[in-house]
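These notes open a run of structures that come right after.
Read-outs throughout are calculated quantities, based only on the coordinates presented, and are distinct from any laboratory measurement. Model, not experiment: these values are computed from the prediction. Cβ atoms are built from the backbone, for glycine too; each structure is taken alone.
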Structure I
Amino acid sequence: MAKPNLMLVPGLLCDQRLWQAQVEGLRHSAECKVADVAAADSVVAMATAAIAKMPPGPFAVAGLSMGGYVALEVRQAPNRVIGLALLDTNARADTDQAADDRRRMMKMAETDFERVVNALLPKLLLPAHLRNAALVATVKAMAAATGKDAYRRQQEAIIGRPDSRPGLAKIRCPALVLCGREDTLTPVALHQEMANAIAGSRLVVADQCGHLSALEQPQLVTMNLVHWLSGLAR
């Protein structure tokens with residue numbers, strides 16, 4: 001049987017390096033394509049561009065953080081999405097406070113982008129992982145490659161995203177919901193909310209893990225994606 005096509009969608013200030021371990025680990029399970037989410041300034045535009053780069057026919061989609069917002073939008077592609085994985089993300093729209101915080105960081109980025117990246121790090125990674133020089137270097141390298149202009153576009157997209165909760169009950173494809181137990185940006189309760197609303201979905205909570213589960217617990221994430229992909233055939 002042919003391997004399914006899998007769209008992997010990175011989060012804010014992330015690129016293909018976020019999914020590097022999964023692309024390698026899933027080589028026998030899926031044909032992976034990492035979406036480019038740096039050019040658009042809305043979740044709809046990100047989803048449209050990502051869908052256009054996928055081969056014809058059905059595909060599964062997995063998104064982390066902002067990538068989860070995009071994945072929820074991609075899922076609406078008629079008759080094409082056969083599986084949905086939501087990692088360290090949130091189905092709710094931004095609160096006014098969250099939007100204000102984002103705008104403040106966007107303003108800071110205009111003059112001191114490095115300060116913005118350094119301020120984000122403790123929110124993205126478990127404290128123990130902040131002492132992992134290679135992991136921190138990867139996160140900083142992704143942010144530098146993405147750049148402050150794309151950061152501004154991505155934050156605008158996040159601020160403008162819809163509340164996806166009303167559509168969760170309509171999801172019928174195999175769904176995986178996964179997060180780090182110590183994820184402070186999108187806590188476990190938000191994932192329980194999504195899993196409860198998506199019939200038949202599977203919730204996985206990763207120990208010793210913050211917000212960037214694909215980097216912080218790569219083997220566990222890959223293993224659960226393999227399990228999820230194996231269910232698509234059924």
Structure II
Amino acid sequence: MSEPSGPGTSLSLPEGEEVHVWAVSLNQPPEKVGALEALLAQDELDRAYRFRFDRHRRRFIVGRGVLRSILGSYLGVEPRSLSFSYGDKGKPALAVGWSEDLSFNLSHSSELALYGFGRRLELGIDVEHLRELPGAQDIAERFFSVPERLALRGVSAESQSDAFFNCWTRKEAYIKATGDGLSMALDSFDVTLVPGEPARMLCADGDTRAAARWSMVHLEPAPGYVGALAAPSPRVRVVSRDWTV
């Protein structure tokens with residue numbers, strides 16, 4: 001883990017297959033939430049204040065404010081000046097004119113946000129707070145592929161929860177990387193899930209060769225959290241970073 005960075009830092013991301021992953025606590029004091037809120041555009045503020053509960057509003061404000069801060073540090077611009085576009089399935093990207101090659105993706109769960117940045121790589125990233133999830137086995141039987149369901153059944157009882165979230169975050173990361181969102185069937189591709197085994201794509205739409213062209217990276221960004229990053233390159237190198245708000 002490198003030294004933490006924060007507002008005002010100048011960041012660089014080399015060309016190639018290096019990916020930067022940033023973990024950020026969403027549990028920030030009011031003065032920092034206020035400073036991040038000042039960075040948001042009107043559409044983001046409108047979205048923030050549609051949340052019913054204060055904690056959800058705070059998490060959204062901190063998450064988007066930090067995204068703007070990190071992007072501003074990579075691009076050397078004021079975070080408030082950035083604008084975004086959204087794909088057909090809602091995947092965010094920098095609006096045309098800001099950067100030709102800087103790509104990013106973000107995810108949050110409970111009080112942690114996770115961000116991935118790369119150059120000319122359509123990344124997908126996901127994070128989940130590890131917890132007991134009632135009905136996890138039923139969810140797996142409904143949405144996971146046959147090989148994944150078989151693998152999950154073979155995991156010991158004490159590792160079932162970790163295995164489930166390994167699978168879930170890897171699937172979410174891949175779907176987000178493709179930009180297909182909920183239109184992609186979760187059982188149309190296979191990933192590894194057994195705790196301790198390397199994260200990998202095994203098969204995509206019945207094609208193992210297509211799966212081999214993807215990187216799948218297991219992430220443990222903070223105690224009690226698990227994540228995954230997917231990218232359409234077989235040799236991605238992840239550099240984990242901490243952002244100080």
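For which of I, II does distance in nm of label points 7 Å out along Cα→Cβ at positions 44 and 220, calculated from the coordinates, equal 3.2? Derived from the structure labelled II.
From which structure (I, II) was helix-only ellipticity at 222 nm (-39500 (n - 2.57) for each DSSP H run of 4 or more, over all residues; to 500) calculated, if the value obtained is -14500? For helix-only ellipticity at 222 nm (-39500 (n - 2.57) for each DSSP H run of 4 or more, over all residues; to 500), the value -14500 is produced by structure I. Name the one structure among I, II that mean count of other Cβ atoms within 10 Å over residues 108-115 of 13.5 was derived from. Structure of origin is I.
If distance in nm of label points 7 Å out along Cα→Cβ at positions 28 and 76 computes to 3.9, which of I, II did it come from? The read-out was computed on structure I. Taking FRET efficiency 1/(1 + (r/R0)^6) of positions 124 and 196 (r between Cβ atoms, R0 = 25 Å, to 0.05) as the criterion, the top-ranked structure out of I, II is II, with the highest value. When Cα Rg over 2.2 N^0.38 Å is computed across structures I, II, the figure 0.94 traces back to I. Given a value of 12.6, 35 for Rg and Dmax of the Cα atoms in Å, for residues 92-155 alone, calculated from one of I, II, which structure does it belong to? Of the structures listed, the value fits I.
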